[in-house]
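Coordinate-derived values only; no laboratory data. Please read these numbers as outputs of a predicted model, since none were measured by experiment. Cβ atoms are built from the backbone, for glycine too; each structure is taken alone.
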Structure I
Amino acid sequence: MTENLFPIVALPDVAAAVPAGKIGKLQVVQVSKLFVDTAYQRAVSVGSVRNIRRICGSFDWAKFLPVIVTEDDGKYSIVDGQHRTIAAASLGINAVPCYVLSCSSVEAAAAFAAINGNVTPMQPIDLWFAELAAGAPKAVALKRVLDSAGVTVTRKREGFVVGETRSINVLARALNFYGPSILTTILQCIVETGDGNAGMLTGAVINGIGRAIRTKPEMLSNPSKLFEIFDGISISTMVYEAGIESARSGNPVQFIITRQVNAEIRQTSEYVDAA
């Protein structure tokens, strides 16, 4: 695993400055001493309750970040971590690890705004890689399908080669909808036919093809027939034409591709029957 470890490297162009405030301290605090300051903290909403129940259902100390608090006369106001603290209390946990800031209530409110406003959103692709590394069953099941079809999830945003895609949410939903066997065939129809159709592993293409072939068990049982049909289809041209029609008609590109694929399959089948 050491080949995946990289050191922290400071940015070279940051002007030297004296950090503001004082460094806090880590300590375990009794839940009974933790409070919510309504001057800046949010009330517990319906969505919050769902989140708290989710934390309770998969509670793990390895996933429990220290609660950020301020202290005044033996009482600790939560700056960040209200939901996980409620989850801990709901599970009967009496004390949680906290990072105690040394600051005033005004500074605590500013810290709350900074912590909640400067969070870097987790991209779906990064979350999937993390789940895969953790051995999450759904991530592992999807990886198995992708490997079978010769598809690779990449963090690149452009310059895709054959078999590369960033469409991880599309793939995850497709696995749930089509199942592993049909999804494997869908992906193979794209990456193992023609010139490999680089850059075509998108939601519109995957679902456009999927919606067309999932109702054709006779072809799914013998995918080689499908691959022969797709060898004669320019998927990039199909997408281009579908985009033009979509702009004119308002119909989704995915539905147009489904219709186009169905037409190609019917035409080829009729030709084969006639022969």
Structure II
Amino acid sequence: MAKNVLDACISSIRDEGLSKNLLLASTAIVLAEANYFTQGLGMKLYSIPGSPQVPPTLTTADMKRVYAGTFVKSRGTRGMYDHLKAAPKNDVCPLCAQRTVSTLDHYLAQAIHPALTVVPLNLVPACAECNKLKLDYQPSSEVQQSFHPYFDDFDDAQWLVAEVLETSPAAVRFSVAAPPGWTATKISRATRHFEAFRLASLYASHAGVEISNIRYSLERVASFGTPEDVRLHLSDRAESARRAYPNAWQTATYQALAASVWFCSGGFRA
């Protein structure tokens, strides 16, 4: 909760003026947290207006000092920062589902929403690359909102799919598909997330390495069997990946490889 973070920051700040002003702004920040929670449940975080300051006297620059100089670095608050950063399973960035978490991303930018600078609900664990790609992006409608790990469930169906490119070597191209039952808004948000974090190129690169890594095992399967045996081997890998994470690039990759007659008939040798 923001109140716990604020109390820890206030007691850790050496600048008495800044500490006093943060105390005076505590009520506004706690109210901002409550509104954030309400709007987050309704998928309307985009509707929260920006502001140049936190009443009564704190500026955006002041809140950035509180975040970078105290919340991130102070002995009294660093444990809270690390706790938030350690939330994702296996320390994997929830935005790209690939790289290692190394920082916290302000879902609504601190430059535009200073009252949310140290609000835990607005601090999303992320890898450095995803944090860099997002910058101070401000959505202006629901369809422009990328995934929010604390409010959204985008793994209730598989939306990440792939297709095999019959090249030498074989390659995989990723895209977003519309799962049955999803609204147009949810599909648009998935597409927005996929494009904003440049997942197509990231996943294609990893898929290329994976194809190289499994070439030897596919050669062995093919030498003792048929293209159908290769397909079954790939299908088994796809199902194993899907059960772990339906929207992993591994899931989409192995599904696409298994579905490609060209690849199973020897395209993996290219």
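Work out distance in nm of label points 7 Å out along Cα→Cβ at positions 186 and 258 for each of structures I, II, then name the structure with the largest result.
The structure with the largest value is II.
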Checklist line | When relative contact order in percent (Cα under 8 Å, 6 or more apart) is computed for each of I, II, the largest belongs to | finding: II
Notebook entry, point to check: A value of 21.8 was derived for mean count of other Cβ atoms within 10 Å over residues 106-113; which structure in I, II was it taken from?
Noted result: II
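Of structures I, II, which gives 4.8 when distance in nm of label points 7 Å out along Cα→Cβ at positions 98 and 170 is computed from the coordinates?
Numbers: I: 4.8; II: 2.0.
So the calculation was done on I.
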Next item on the list: Could you figure out which one of I, II the value 23.2 for Kirkwood radius over Cα pairs in Å was computed from?
Entry: I
